[in-house]
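Following are the structures in question.
What follows draws every value from the coordinates through simple rules; no lab data is involved. Quick caveat: nothing in here was measured; it's all calculated off a predicted structure. Cβ atoms are built from the backbone, for glycine too; each structure is taken alone.
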Structure 1
Amino acid sequence: MKCLVVSDSHGDRDVLVRLLDKYRGQVDAFFHCGDSELPHDDAVFQEMFTVQGNMDFDAVIPNEVNPTIDEVTVYMTHGHLVGVNMGLDHLLANAEVHNAKLAFFGHTHQLGVERRGGVVVLNPGSITYPRGEFARIGGTYAIVTTSAAGIDVQYYDRQLQAVPELKFHFAD
């Protein structure tokens with residue numbers, strides 16, 4: 001499975017349209033980890049799994065989703081309701097309850113990826129307002145690819161260019 005993960009676009013609809021236009025037909029799924037600040041019926045969400053962030057006020061948007069794509073189960077939430085600012089334990093527990101292999105979240109605006117037990121936990125960073133060590137990149141998203149060899153993660157910048165130092169492999 002190959003998917004694109006983006007978060008915290010905070011009203012920047014144009015960048016989401018650019019991502020859809022570039023990757024349509026190249027990835028199996030699009031995930032938005034919340035704080036889009038767009039209504040649930042915006043056309044971009046016809047092609048994208050999304051969850052409600054703390055800056056999303058459309059109650060129709062779910063707090064979490066956990067689709068299975070090509071036999072890979074994903075758990076996604078924004079992060080504010082599971083306390084990601086204080087750690088990833090609650091997020092990981094929810095992912096494990098859903099038998100997820102991948103857990104995606106946003107909220108902190110800081111990119112990061114790690115394996116915890118059998119779950120790869122990923123924050124794509126904020127595409128619009130990045131924070132932390134990699135804020136200098138100016139916004140990021142991630143492409144996640146699963147295969148028999150493991151899970152590969154490549155981060156990209158707002159110009160849709162791979163960030164060479166932000167490439168990770170988790171062997172199965």
Structure 2
Amino acid sequence: MLEHCENKKERWGGVEAIIGNWISERSQLLVKYCDLSAIISALSEDASESKEVKQAATELDAFCQLLMDYICAGHFEVFDQLINEAEDFDDGGLEYAAKIYPGIEASTEHALSFNDLYDGCGGARLLSTELQTDLSALGENLSQRFDLEDQLLEKMHYQHQKTIA
């Protein structure tokens with residue numbers, strides 16, 4: 001879609017919009033993560049089929065969906081655009097991405113594993129201590145991922161802002 005833009009400034013604006021939407025989705029993901037963490041930690045072991053467990057299951061499913069949407073948008077929209085931009089500017093962005101991307105890929109695998117394990121799960125798994133442990137590990141993993149993504153954005157996109165303006 002952005003490949004057909006007539007000039008770099010027009011394309012830049014399109015990439016900016018994609019990144020802005022993605023960062024907004026990241027913010028939503030963080031809010032959902034915090035809400036889910038609070039709900040899960042408040043569950044008691046004797047809550048087996050209570051209203052709280054149903055709410056937790058709904059929140060966990062919504063979180064998993066948002067997590068997958070965020071991961072997919074990064075891989076299939078944002079990173080593709082950053083690679084195209086790096087190719088256009090040819091200023092070391094591709095080499096930088098090659099160093100950073102393995103960490104992002106590892107984070108993706110972690111997120112996919114979490115999703116496979118907990119999306120659509122119910123009762124007993126929600127009350128397990130493994131969920132709290134896995135959710136905490138996912139939070140740490142996402143924090144590291146966000147740092148890596150920010151580094152990519154800085155090196156492969158934002159540093160070109162003055163050149164385009």
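Consider the structures 1, 2: one of them gives -3500 for helix-only ellipticity at 222 nm (-39500 (n - 2.57) for each DSSP H run of 4 or more, over all residues; to 500) as calculated from the coordinates. Say which. Show your work: numbers first, answer last.
On the way: 1: -3500; 2: -27000.
So the calculation was done on 1.
Can you tell which of 1, 2 yields 61, 27, 21 when Cα extents along the principal axes in Å is derived from it? Structure of origin is 2. Computed over structures 1, 2, relative contact order in percent (Cα under 8 Å, 6 or more apart) reaches its largest value in 2. Computed over structures 1, 2, mean count of other Cβ atoms within 10 Å over residues 125-132 reaches its largest value in 1. Compare distance in nm of label points 7 Å out along Cα→Cβ at positions 77 and 117 across structures 1, 2 and report the one with the greatest value. Biggest value here belongs to 2.
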